[in-house]
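Values quoted throughout were computed directly from the atomic coordinates according to the rules given, and no laboratory measurement underlies them. All values reported here derive from a predicted model rather than from experimental measurement. Cβ atoms are built from the backbone, for glycine too; each structure is taken alone.
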Structure I
Amino acid sequence: MFLAVGFSRSTLLQGLLLGLTCTATLPAFAADDSDLLSRSTLTGDWGGLRHQLDADGIKFSGDYSGETAYNADGGLHRSARYSQNIKLGVQFDLSKLYGVDNAGKVQLTINDRRGNSASEDLVGNRLPIQENYGGLYTRLTELSYERSLFTPALNVKLGYMAMGNDLGGLDSGILCNFMNAGFCGHPLNMSGGSGWANYPNAHLGVRLKYDLSPAWQLRVAAFNVDPSSNGNSSRAWHLGPKHTTGTVVPIELVYKHAGALPGEYKLGYYYDSSDVKRIGSDDEVSGRGGHYLLIDQAVWRSQSSEGRTLHAFGQYSAASQAASPFSRWYGTGVVLYKPFEGRPRDTLALGYGRAVPNPRSRDVQQDAALANGTAFPNLDSAEQLIELGYGYQATPWLTLRPNLQYIIEPGAFSGQDIDNALVFGLQVKAAL
């Protein structure tokens, strides 16, 4: 029907994005809205309309993140780069809309990314200094359906979505107290050496969550692998794959415990059935996989100040030695919640990460240098990252996060002799 009146699927979705934007911004000036500094979102309750729509089963959401990074020393160049991401979404609760028990929910999410990369332009390192850089265009990020199936313990979600929404990261959100993508999200060697795609890249798939007990949960998923669509602006509004190479299947066991010192533990494995070239060879690898362990554990709680806690986190991930550009990732750090009395929603975060290049990749670079008659630099065995950041909750909807990143051996993956880099950053997050 849309084709008959001259509409394409792309036109329809872009029109919806414009409509979501207008809906999310224009009503913010309603006279009976709450104060700008105290409401939970930038655009407020739209004069009561937003709350009413939510009660009826239509929930709008949105957020903005802007990340500025200035390379003060080392790396390639002294300068600054800025990148941003705007996410708009709407969720339809079918049970509320139609008065049917367990009818499920439909989620629609659209992303727009713009800007420039500090890692590519200024430092030359592998782990993105700005976690929101990549895929600089407007795209459909999720169109999914979710509901319980057979039993309340089993939750099923299927459709077009990003793998990292439910797998590979810590549900607590502790890792996104950092600006570098080495921390925020999931370990990057998952996507570097398999069909596991980074957000906001989305693929067709299905995800199952089964509650084994109040503390234990099993998660299993299967996603289409379509590398030619990742970061391809011409595929921004296409749900179907362009060229399927296989299926990636992650399996995750999750343990969460409550109490005075709560914790979250994830043990995962993934396998991609795609055939790919073995690094340093013309032969193909039939399938590739990896495993990971993620931990977020509260280690201290103040007895005199409610909400002041210290959490420690850990990350370990190993990927296919045959096909992944870097074989292992280690990350650890601490986050202090409510660092000061009177600042209950602020955070202070310190993290260290180490990304280990695949020795096969290093051999390829050394052979290429030898063939060209050039010397190969004496590099460390890994790119290392130290990040210190303070999350300042300026208003309930606005977070300012100044941070400092020190990149050790930035050229470990490219085979270049690059000086260690000192980067000053500022992340701004706003709930729309």
Structure II
Amino acid sequence: MSRVFRFYHPRPITGLLLGLCCTTTLPALANDSDLLTRSTLTGDWGGLRQQLNEQGITFTGDYSGETAYNAAGGLHRSARYSQNIKLGVQFDLGKLYGLENHDKVQLTVNDRRGNSASEDLVGNRLPIQENYGGLYTRLTELSYERTLFTPALNVKLGYMAMGNDLGGLDSGILCNFMNAGFCGHPLNMSGGSGWTNYPNAHLGVRVKYDLSAAWQLRVAAFNVDPESNGNSSRAWHLGPKHSTGTVVPIELVYKLQGELPGEYKLGYYYDSSDAKRIGSDKEVAGREGHYLLIDQALWNSQATTGRSLHAFGQYSAASSAASPFSTWYGVGMVLYKPFAGRPRDTVALGYGRAVPNPRSRDVQQDAAVANGKAFPNLDSAEQLIELSYGYQATPWLTLRPDVQYIIEPGAFSGEQIDNALVLGLQVKATF
């Protein structure tokens, strides 16, 4: 039976929106003639925002809403909506107190609400809505950052999400998509180790060192605390509830300059936590993985400034002993400024393949046989094809119609589910 279309309007989100309106929107709307041309929805707050920024205090905020309708296949014919609101403030200690090492303090609060199209409608592993998960208000960052000893060395420490600095492409090319399989970092990292997805944050330290103008080394160490992930009772607790170990990512970054710029990342991570070996009662000591990420410009228009075509690639492999999600492959292209009169629009096409761990498949098959059930004849992976158009309606508002075709949605659950066609719309607004 199909489920009805549900919208979720919790009180916490209403309070957040009212607070935002009271503190930011009203001063801006005193002169709303530039609503369609200002860089943010709430404007300059009657000059206060610019004044605070010059003094070293920068406020930020954004909203994303994602609606997905399952038009064919999957489990049910219906739609789901999810949303994320992020509010932050950064303190530039150089401007505020005259410090000379680019000292900054970042405070960020995050709120998520809604329902999952993947869980309710399709039954697949890769989240159709990248902003779904951890449906409560939480602290997502309280960090201190500065250069140390030399301008080439930058250190950040505190309570923060790993993916803010590691595991994704700095260019942001991957978030021209709505599916979490593309937007962010490869999901098998968090599926098979203590690497955590945003907005889950943990205590940690991150170091960046510029080896040259083109090469950079990034190293970090984060506390692993699975009991705090997605736990609303830990939303404002910086300290861990139950540490199991430390996850250490190492990333080498190369940024190609020139007419056809590119970004290349080669990474490795190790989690010292003990974990249960899939298909066994024994534990494996430590989990690891590696990844390669690429964003390369293929073409720049000589006739139209800003029009370019970029290709991206992703490869990630996780622990074969303890990760249910062993390998991820992703490739695609993004065309920037597809039309001369639309300088900030994009067209994005991507293909991804998520490969379940054969150990997990064996466990599912053994359980089916033990219960006298037939195990479906599935292929080896969940596959995703996604096409989106990013329409920059105003400098602060992006509308992104989106189509996703999901092949073998039941690859990870061991169920026979028809391929699904999902129609979506992502709305992003900068406050």
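Below are the figures for this structure:
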{"item": "Read-out distance in nm of label points 7 Å out along Cα→Cβ at positions 56 and 288, computed value 4.9, structure in I, II", "result": "I"}
{"item": "Structure from which 4.3 was derived, distance in nm of label points 7 Å out along Cα→Cβ at positions 104 and 408, options I, II", "result": "II"}
{"item": "Among I, II, structure where Cα extents along the principal axes in Å as derived comes to 71, 51, 48", "result": "II"}
